[in-house]
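Following are the structures in question.
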Structure 1
C-alpha cells in the first residue's frame, strides 16, 4: 500500500461521489477542479481525484 497524505483543496466538485467497498473498507471517489493561472497569466484547470475512506467516505457520499 502506498503512502497517504492529508491535504486541503478548494475547488469545484466535478462529479458525484462513487462509493464502493474495498475489502472491508468503504471508499468514496470524486473529482475536484482547481483553477489557477500559469506563468503567462492564462487560466489552467487542474483536476484532482479525491478518495475518502471509511467514516469520511460516509460524509462525502452524503454531503458532496
Structure 2
C-alpha cells in the first residue's frame, strides 16, 4: 500500500497514514508484551529467549523499518 495503491483500495492518504500509525502502535504493544511478559518465562527453559538473544534485535530491526 505504501506504493500508492491505497487509492485503488478506496483509501485516501489520511486514512492510509492513520492505518499505518495504528499498525505501528499495535506492533509496538505486541512486542512489548512479548519482551516483558512472555519471553522471560520462555527463557527459563529456552536460552533462545534470553534478553541478549537474537529476537530482541529482530524486534528492533522491525521497528526501525516501520
Structure 3
C-alpha cells in the first residue's frame, strides 16, 4: 500500500467529479480504494461499519455524496 498514491488517485477522481459530475466513475474509484486498503480498515478509518461501507459501494447501494 502506498498512501501517497492512494491520496493522489482519490484527489484526481474528486477533481474529475467536480468537472463532470460523473458519480459512477467516482464510485468506481472508491471501490478500488476499498479493495486496496481493505474494506474493514477503510470502514474504521471513515467511521462506518464494514457492512454499511460494503452496501454503499455495492451496485445495489445508493450512496450520496452529501452523506
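Read-outs: derived from the displayed coordinates by stated rules, not from any lab. Only a predicted model underlies this, so the values are computations on that prediction, with no experimental measurement involved.
Looking at structures 1, 2, 3, which one was helix-only ellipticity at 222 nm (-39500 (n - 2.57) for each DSSP H run of 4 or more, over all residues; to 500) calculated from, given that it came out as -18000?
2
Quick check on the output: 30, 29, 17 is Cα extents along the principal axes in Å, derived from one of 1, 2, 3. Which one produced it? Could the numbers behind the result be given before it?
Details: 1: 47, 26, 15; 2: 48, 18, 15; 3: 30, 29, 17.
Comparing all candidates, it corresponds to 3.
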